[in-house]
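Visitor: Down below are the structures I want you to see.
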Structure I
Amino acid sequence: MTGLLRSSIEEQFSDIWLEGELSNIRAPGSGHIYCTLKDKTSQIRAVLFRSSALKLCFALQEGMQVIVRGRLTVYELRGEYQIVLDTVEPKGVGALQLAFEQLKERLAAEGLFDQDRKKLIPVFPQTVGVVTSLTGAAIRDILAVLRRRWPRLHVLIAPVQVQGESAGRQIADALATLNDWGSVDVIIVGRGGGSLEDLWSFNEEIVVRAIAASHVPVVSAVGHEIDVTLADFVADLRAPTPSAAAERVVPVLAEIVERVRELTLRTGQMMLRHCAFERQRLDAGIRGVTEVRFRLQDAAQRTDDMMDRLCELLQHLLTAGRERVHEAQRDLSGLNPILAIKQGLATVPQFSKRLEGQMGGILVQHRHRVHALLAQLNTLSPLAVLGRGYSILQTVPAGQILHRASDVEVGQELEAQLASGRLRCRATRIVDDSSV
């Protein structure tokens, strides 16, 4: 039954066009794309098989409004009808334009269009590489401009297709080959004008990445001035036309020669003026040196005069000094301390004798006085009293000298100091003077 329905539906709806919104997009590893096409009132399943999906130049996105062409069929395993898509076009904008915007946004996010990664174009290249078609007008325009501006320039051409399915791969391979060559200073890549479809090879991701990977500066010259490709964004320099690219790559040799001639002439004139100025400075320096020589001669003569005067002055001072030394020596000879010492030593014996005589009389007088005083002391000394039989009685152990008997108690120990030796005794009885 399902097979009959499928045959009937495919026979009646073998080529249909639909417009709707994409949703439920699913892309498994098989390469097929499954989605749902819907409008405000209904929806239908759709499938884009791998062979057709590879032809898409843009990415399907959720909510995208599209116009599709295909055939209606029935998926027998689920008993559902679906549309097998052959072509998908975005509504309102061309597929190529949408693909251009999508790829541009993605590559810009990677930084491939950043200004800080662009390389400088050499001012005087020796070898220029050109990637373009040999049959187009672009190569003729480029070569004509290069020969006219710099006839001795080496041009290395890498011929490629500039449109068609294999054009992108050929352009990328040509860029890699020129980079590997090693002697290419700058590369021009481009073609003449055309539609967006004609220029699409220069919007392919493989070409954009090949330009970004080039270590040789790349100049993009695709189409006319109003044409814009992704190669223009990634290139180190964008030229509006192939002829303009050739003009920006090399200067005009005749202009350079004329400029060099002018600079040579101006340099010669400046050197002449500079030499004249330096000669004037040299003449002034010579005059200055002569004046300095005269000044040095005057200074040398004044120096000699001053040296003569200084020698005379020193000689006068030396003579005067010698005279003062002689006078001082004469004065010192009269005040010689050695003579005074000798004279003093001669009077020493006389003074010694006089001193001894005077000292002898004084000593005798003092000796008599000392003997008299000693006699008086012996008379007054208690020891002399003791020698006459008296004693000094003291208490023990205080050593107090006793004057009265009443100062002693019976049994008290006493000590008697004699003229020779001491006696220890004890009081046995106290006799008062009034009882005698």
Structure II
Amino acid sequence: MINTEQVPVKVGDEITVEINGYATQGEGVGRFQGFTVFVPNCLDGETVRTRIELVKKNYARGELIEVLRASPHRVAPGCSLYAQCGGCQLLHLDYPGQLEFKRRRVIEVMERLGGLKEITVHPVIGMPEPWRYRNKVQYPFALDEQGKVVIGCYQQGTHNVVDTRECLIQHDLNSRIMNRIRELVQGMGISIYDERTGQGLLRYVLVKNGFESGEAMVVLVTNGPDFPEGKELGRLLASDFPALKSVVQNINTSTGNVVLGEKNKVLYGEEGIIDRLGELEFKISANSFFQVNPAQTEILYAKALEYAQLTGEERVLDAYCGVGTLTLFMASKAKEVYGIEVIPEAIEDAKENAIRNNADNVVFVMGATEEVLPKLVRIGIDFDVAVVDPPRSGCEERVLQTFAKLKVPRIVYVSCNPSTLARDLKFLVNRGYEVKEIQPVDMFPHTYHVECVTLMSKP
């Protein structure tokens, strides 16, 4: 039970709060009679009126009613769905303000969670035009109250689907293909999956778009293998969009929130598409991971390559290598690169990508990094540089322990989550490593996400 004597607000109260900072996901943070109140869509320095929606022991959450004193960084969101959709969180903050918010977030997390003070965190590298940058869209199907097919983002904090016909951060082709899919599915009477009952066929749709190659693919995720309308749907889509080279059915019969299953069937064209990053070509299939902002990915990888300080004599480890994008960037300057990845399809794509790019100095190994790496060490393979680009959960501790045990001279850590980055950097600092510098890169404008490249070395 909440001790109401110590909590100065209750649900339904309308109060005035001065915002003096941000929470992790960009919400404004203020205090009311010394009590912490989170208010989304508010900016540092603003005075706002808020209605309390949630009260906990140590904080409350409110809904913005009115901005009484606005920040000079406040802008009108250009998206009509912003109030409903959970895809973006910072459209009300101008772009320079977003970059400063992200840098402050990295510094604050490094100090609070990593105990890392006075380290160099460079200004965030932003985009000249931070719009329509995403090469991939992934939306659930649903039915509205009238039984019409809707496709779009989840409303923030819910599983209610907001019908999304245009998105300011999606490439225009992605939205046009998605809108045509909605029409065709409705017209063909294909059933829509209901997560409450487990019935219905279509669950999700993905569109992947090769910005450089001009090729696109559609992945339709179904609740079971039978999809009698699938080939006709693929043919109709391809006739409308010449860029569409691949339509694939992905079968996912699991319950829960996992989007993709393991089995794919080609409905039209090829099993995947090709795209380029810099001078390199990559195959993109239904299940493979490929960075969603190709322009910023080139900047991110160029910084990682700079931090690796390769002369052509080094053996490099790329842990969590995916389809080998960063591995092949490193291979262009290294003597030899080993890539480790746990997903079998990704390793197959990585091997194909190495052949495609004539990279004969790379070795790809399937398995969990924490299991494969000690085996490599036991057979006498050591590394001059380790590159890691782990999932949001960060590195497995055994991976970091092995780095420390091997005394790898340089570690280049690419991270999409400042919190787990701070945790892992702290672990390595406690084992004799030094954080040289951190370069944040804005891979996801208008969201709270920030990517970082960190250089660590043994003194």
Structure III
Amino acid sequence: MHAALDAYAPRLAEVADDLWRWAEVGYRETRSSQRLQAELRDAGFEVEAGVAGMPTAFVARAGRGGPVIALLAEMDALPGASQAVAAEPRRVDGQAAGHACGHNLFGAGTVAAARAIRQWLLDTGTPGEVRVYGAPAEEGGAGKVYLVRAGLFDDVDAVLHWHPADANSAAQSASMANVSGRFRFEGVASHASISPERGRSALDGVEALNHMANLLREHVPEGTRIHYTISDGGGAPNVVPAAAEAYYYVRHPDPAVVREVFARLQRAAEGAALGTGTRVSYTPVGGVYGLLPNDALGRVLDAALRAGGGVALGAEEQGFARALQGTLERAPPLAQAGAVADYAVGGLSHASTDVGDVSWNAPTAGLSTATWAPGTSAHSWQATAASGHALGHRGAQAAARALADAATRLYREPALLAQARREFEQRRGAAAYRPLLERDSPPLDYRD
């Protein structure tokens, strides 16, 4: 199996680079999704496209009988993150988005692992099914929640995933639940100097909401995060804005706290509209649970990652990594890329991911590999640059190997799957899963 992965490595790099160049944002990943699907069909997978009301989502299946092990594949880029493969900030002409979270590597690495697993099942005659879930719009669009709500994980025994990072780790932690949405204010336009009394500024409504949100920060449970942007602030300064919009996120590890704080934010928006003589409407965008850790699966991933020994960098990758580190305020030793962090379960990541909803519906665990120079933050220009370089390819290859090794071990040792299921049921407890997502259909235009 490792020989097959090594042979596929150049193709993995090609696929990753195609997705990097296209840099398609959430629910717009048309070419990226088709590319991943083509690689899987070529390897003998049956692919069902356009699932759960999302044109770019897909489920690919291979094998039959035995346990069902699922792999997750992400593919969306981040708006405003355009960056060349260079060690200084440099936008790519004609490209507004960029893979600052490395989802081009995520998708390509997962496909490489799935192809190897499918071939192993065939060669060994082992009963089992491997699935790949092409999941769009992880960055705020909550694509996987729609897959969960469609029941597509109901018969899955284990879900494995990975993510690009600046280090190698299979530690399992919880993460932040979140809710996001847009507050649209409508006012009355007028000349800002000749007849300001006739106007009612929608931007005043947005600014009043933002002020109240900033006051709210002092009076929310510890650990709450509130973020916003003014996604529409009006046009010319001499025109009282008739329309303006704020885009908000609220995060906390406890989904009940997220619901409560966001409800307070909605009431603040109503107050802002009342005080400024405007009207406000709310459009929900995303909503995800925090991750439910699984130690049984995490230990399997950790063993697989350690067997691979981290990410081996050649001279070219080392040189580029050092150049990127020169742009960072602080950077750990480059040797971090070749090491595997100590395993642990517990703790909290302050990130949010729609993998959280998957983890509340099937035993789930993930790992990260060093696709970026040590010290690099996700969503940075340095991450975009590395994700389009051989440095990123090396990390994706290490992830593919670890995922494939972990999956084949689970097929061989079904007792591990039973252990993971018991732990999953214990951690989830009697609490009912009730999605934070408040939409009936995906916001296919949320990046417009």
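Rule-based calculations on the coordinates, nothing more; no lab input. Since the structure is predicted, the reported quantities are computational estimates derived from the model, not experimental observations. Cβ atoms are built from the backbone, for glycine too; each structure is taken alone.
Visitor: Have a look at I, II, III and say which one yields 15.2 for distance in nm of label points 7 Å out along Cα→Cβ at positions 251 and 411, as calculated.
Guide: I
Visitor: For which of the structures I, II, III does the calculation of relative contact order in percent (Cα under 8 Å, 6 or more apart) return 24?
Guide: III
Visitor: Using the calculated result 92.7 for mean projected area of the Cα convex hull in nm², pick out the matching structure from I, II, III.
Guide: Value 92.7 for mean projected area of the Cα convex hull in nm² corresponds to I out of I, II, III.
Visitor: Here FRET efficiency 1/(1 + (r/R0)^6) of positions 219 and 331 (r between Cβ atoms, R0 = 35 Å, to 0.05) has been calculated and equals 0.40, so which of I, II, III was it run on?
Guide: III
Visitor: Given a value of -16500 for helix-only ellipticity at 222 nm (-39500 (n - 2.57) for each DSSP H run of 4 or more, over all residues; to 500), point me to the structure among I, II, III it was derived from.
Guide: I
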